[in-house]
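Please treat every number below as a calculation from the coordinates, not as lab data. If you're wondering where the values come from, they're calculated on a predicted model, not measured in any experiment. Cβ atoms are built from the backbone, for glycine too; each structure is taken alone.
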Structure I
């Protein structure tokens, strides 16, 4: 995340905008905010830290990749279990009036709001691919908010609606999954195999030979299940593993070679395209 897009944390629990506000927070030695509620919807995207969340009096552990939705008047607060660890999250506020405006366009925009209120389910878990897609939308929205480009206001409004629709689509599909069939089981087997062999020469051809399945079938299986090609899926998994290693202080060159990138230029392009900054900047920002 670009450093200038980070927000200095403030304890304000009211909106200045009539529609929405979005923040990216990265804190160390954070002092938790007392229990509170507000008159707008709060989406909370957890990225990093050792944190639990108390919502409506119930304490729940959270992990990176979790999304929390706090509807209006639902009391909540975070518990920082270890404030020596970096605490990173996105916070997205949406007013009730804005929700009503979106509802006039389509009920698809407010599925998760209605679901949270009726079911009292406030925490949603995503895999790395789904959560990465949401992060990308958040990054686009923040980038537009802080830009001075032509058409800024229109692009900000469009980016916000796309983010909200993506959240609703992801949760809806998560809640309406059909029972696993043979192809789903195959997808899980292959994705597990990929996770266990990120340091090896993973290609569509080698996976095809290992599972005795056609390359065409595997390619379509991943496109249908993730929305991206298997090559991009493997790249994202490798970049996630590399980020974890860089946060631990590993050498950049040794790490990208360890996880299957043949040369620095291809690794650099993939990393910057995924995260918006260079590997060195990522490592420095994390240390800061």
Structure II
């Protein structure tokens, strides 16, 4: 018999709210209590645990709590993404930013970081965009994709996607960088091995970037991630991401994700429907 989801008490909500924010920076407002409790209950019911408090104790004190935490985080973060998701950002990247980087110095390589890459679509979109320039300018392309969930990172490493989510990929990119695979009645697309080898996927907690070894990027994409953080945490993350750019490098955020950012090392650029900062010192 399926048990009805119990109400989450104020005390239960607060201890979970604090734990989640402390561990990964995600902040659930009181208005999200029903959403949070529904995700908690999915795991609680599956494990046969009867209360949210007992599930909390299981994660914090049980020897299998670390493994269970990974499964919960995957549920908590809505990994809704797609290839070339924010078209305007990728248009500016290809038509303005990359040419500017190439023309500003005698570059032999170009590096990019997809911070909060989920199942890998954004990271692979960066690879496709940059590889379009690599042959002409003899550039080595290195892309890093990071996320807080190891489970979604494993899916990113596999690089297998249903055809339905490829609607924003041009036929040119689809033919050049993906293989069509058919197994019985199932069909899907798989990122070609030579493309997968260009990307390294790694677990990084954006709320604790002080411990992050990633440095010296030409381009950083961090879109649709900051919405999970409180305003002061958003500003902290953006400033620290900016410190991980090369001087002259570019940070792409989701439009509307942050306002009134003041950072002496970052300058906002004027592009329509885009939020882009350049590191100036």
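Tabulated results
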| quantity | calculated |
| --- | --- |
| Read-out Rg/Rh (Cα atoms, Kirkwood Rh), for residues 116-227 alone, computed value 1.09, structure in I, II | I |
| Among I, II, which structure scores highest (criterion: distance in nm of label points 7 Å out along Cα→Cβ at positions 132 and 252) | I |
| Computed 0.98 for Rg/Rh (Cα atoms, Kirkwood Rh), for residues 44-139 alone - originating structure among I, II | I |
| Read-out distance in nm of label points 7 Å out along Cα→Cβ at positions 36 and 212, computed value 6.1, structure in I, II | I |
| Answer label among I, II for the case where helix-only ellipticity at 222 nm (-39500 (n - 2.57) for each DSSP H run of 4 or more, over all residues; to 500), calculated from the coordinates, equals -15500 | I |
